[in-house]
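Read through the structures below before going on.
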Structure 1
Amino acid sequence: MIVRSLAPLPDVKLIEPEIHSDPRGSFVETYEAQRYRDAGISAAFVQDNFSVSSRNVIRGMHFQNPRGQAKLVRVACGAVWDAVVDVRRGSPSFGKWAGIELSGEAQRQLYIPAGFAHGFVVLTETAVFEYKCSETYRPEFDRCLAWNDPDVGIDWPIDRPRVSERDEAAPLLSELLVGDSLPEFAG
C-alpha cells in the first residue's frame, strides 16, 4: 500500500491499497493493524459505521469533541467526493480544507485524525460508505460545522446538494470559536 499526506493537511493520509484482480474479480485488504501502524497510522479502531446515500447527498461536516474520533474511511460501492477541515484550535492548518474523490473502483482510503471535521457528497446514483472510528459515537459530544461556510470555502463539486436539516443549520467556524466546541491542537 502507498500512504501519502493530503495537501494542505499533512496529518490527513491518503491510502492506496494494492488491488489484486483477475478474470474472476478483485480482492483488496481493507485493514490490517500492523501494516497501518507501520505506515504511521496507530489509531486503535473501536467502532465501524456503514451508510448508503443517494446522488448529491452531502453528509457533514461532522466531528466529535471532546472524545474526538480518528476515522479511516472508504467507499465500497459508488463514488463520493470527500472533504476534511482542520478544526483544531491553534493548529498551523486551522480552517484549511482538502477534498478528494473516493470510489469503490479505486478503493482508496482516507485517514482522518481526531480534530478534523469530515463530510462527503455522493457523485453516483448511490454510494456505500464505510468508516472505522477510534472512539465510540457519543451524541453529547457530536459537533457539526456548516458544510458551506464561506470562510472555509470548500469547493463542493455539485450544484444542487441535498442536506439534512441538522447539517443545514450547522454553525460557521467563526461561531464555533466561541466556547469549547473545538478541540485544541496538541502540537
Structure 2
Amino acid sequence: MFCMGRAKKFSREEVLDKTIAVFWKHGFAQTTVQDLERATRVNKSGLYTEFEGKEDLFVAGMRRYFETLQNLGTLTRKPLGWQNVEDFLKLCDGDWGCWDQKGCFSVNSMRELPNLPREARELMIASAMQIRQGLVRNLSGCRQKKKDNDALADLILTFFIGISLQQNFSPTKKQVADKIAKFMRLIREL
C-alpha cells in the first residue's frame, strides 16, 4: 500500500514574505527558527520540507526581495532619466506593501555580511551591480556629461544606502522626501 505525505497548507511566497519581514527587522543572526515558525505559523518540519534550513530561507527570501524590487521597474521605466532615479531613492521610505518595513532589506543585511550565507552575499553584490548599471543607463538618458555617469551612479547608490540606514531612526515621510529632493537638486546640477 502506498502512503502519501500530508499536503502542505502554505504557499512558498507567503512564507517567504513573512520570513523576509522577520529577517529585515531582527537580522539573520538574531532570527531564530522559532521566530520564523511564529511569523509564518508553519512548524519547523513544515518549513524544512520546503526549505533546507534557516540559511536557505534567508537566501530564498533575499532572492524574492530582489525579484520584487526588479518587478517594480523603477530603473527600467521609459523614458529613462531623473524621475526613475528619484523613484528608486524613494523606495527607502517603506512603501513595500506586504513587508511593512522601511529602508532596504539588503542594506540592513549588509551589517552582517561576513556571517551571511555565501549565496546571499553573491545575490546582494549582483543586485547592487544591476542597480548601478540601471542608474548609469538612466543618467545617460538625461545628462550631457556622460563621462561622469559611473561616478555619479556610485554616489547615488551610496546615498541610497545611507538614507536606507537612516530609516532605523524613524524619520517622518516629509524628512525623507526633503532629503531626497535636496539630493536630487544637487546631482542634477552636476
Structure 3
Amino acid sequence: MRPSSPVTMPLNDYESTLLASKFTVRQYRDALANKNRDAVAEAIRRRFTERYVDPALNGTNKHGFTQMAISCLMLEALESFLRGWKKSVRQSEKLFVEFLDREPAFTTLRGHGSDFFGNVRCGILHQAETTAGWRIVRRGDLFDGNRTINADKFIRALQKVLNAYCDELKRINWGDKRWNAARRKLNNICDNCRL
C-alpha cells in the first residue's frame, strides 16, 4: 500500500497562506465567523514570535544590529495591529514616538522617540548604521539615557508588549475597539495574500 501524498493547494488559493504556523487565511476566516478570540489572539502571538522574537533571541550568531532591525520591524508591525492600519507610510515616526512614550516597558525611552526613530530605526534600516552617536550593545540597561540601546532588552520588552496585547485580546469583548483594529489589520493581511 502506497502512502498517501500530501494534498497541494493551487498557487492562487490564497486562503491556504499561512498567517502563522498552523493558522491559514481560511482558518482565520473560520475563527472570525465563530468569534474565536483565543484562536486569533494566539495566531497573532505566534506570527510575531516566529517571525521576529525567536530569530532575534535564539539565533546562534546574534548581533545587536540585526536584533534592532528586527525589533524596529516588529514595533511598526505591532503598532499597526494596535491601530488597525493597513500601511504606515509617512506615519512611521509618529508611530514610533507614540509607542515608545505609551508603553510601560519602554519608560526609559520616553521623550526620545524622534531621536531613536531617525538615528536608530532609519539609520539601521536605510544605511545599516546608527547615526548621531547612537550605539547598539547587548549588555546593560535597555536605554542608558545617553544614546545607547541594549538590543537584547529591547526585543524582550517588545515581547512583553506583544504578550500583554494578545492576553488582553483574549479577555476583552469581540466588539472592543482593540479587536476591531486587530481584525482590520488581519483582513488587510489576508487581502495582501491574493494574487
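Which one of 1, 2, 3 has helix-only ellipticity at 222 nm (-39500 (n - 2.57) for each DSSP H run of 4 or more, over all residues; to 500), as calculated from the coordinates, equal to -16500? Derived from the structure labelled 3. Out of 1, 2, 3, which structure matches 24, 12, 12 when semi-axes √(5λ) of the Cα gyration tensor in Å, for residues 55-118 alone is calculated? Computing semi-axes √(5λ) of the Cα gyration tensor in Å, for residues 55-118 alone on every structure in 1, 2, 3 gives 24, 12, 12 only for 2. Taking mean count of other Cβ atoms within 10 Å over residues 127-134 as the criterion, the highest value among 1, 2, 3 goes to 1. Given a value of 4, 12, 22, 24, 21, 15, 2 for P(r) over Cα pairs in 5 Å bins from 0, in percent, for residues 111-158 alone, point me to the structure among 1, 2, 3 it was derived from. This figure was derived from 1.
We did not get these values from a lab; they are worked out from the coordinates using the rules stated. Given the structure is predicted, the values throughout are model-derived calculations rather than measurements. Cβ atoms are built from the backbone, for glycine too; each structure is taken alone.
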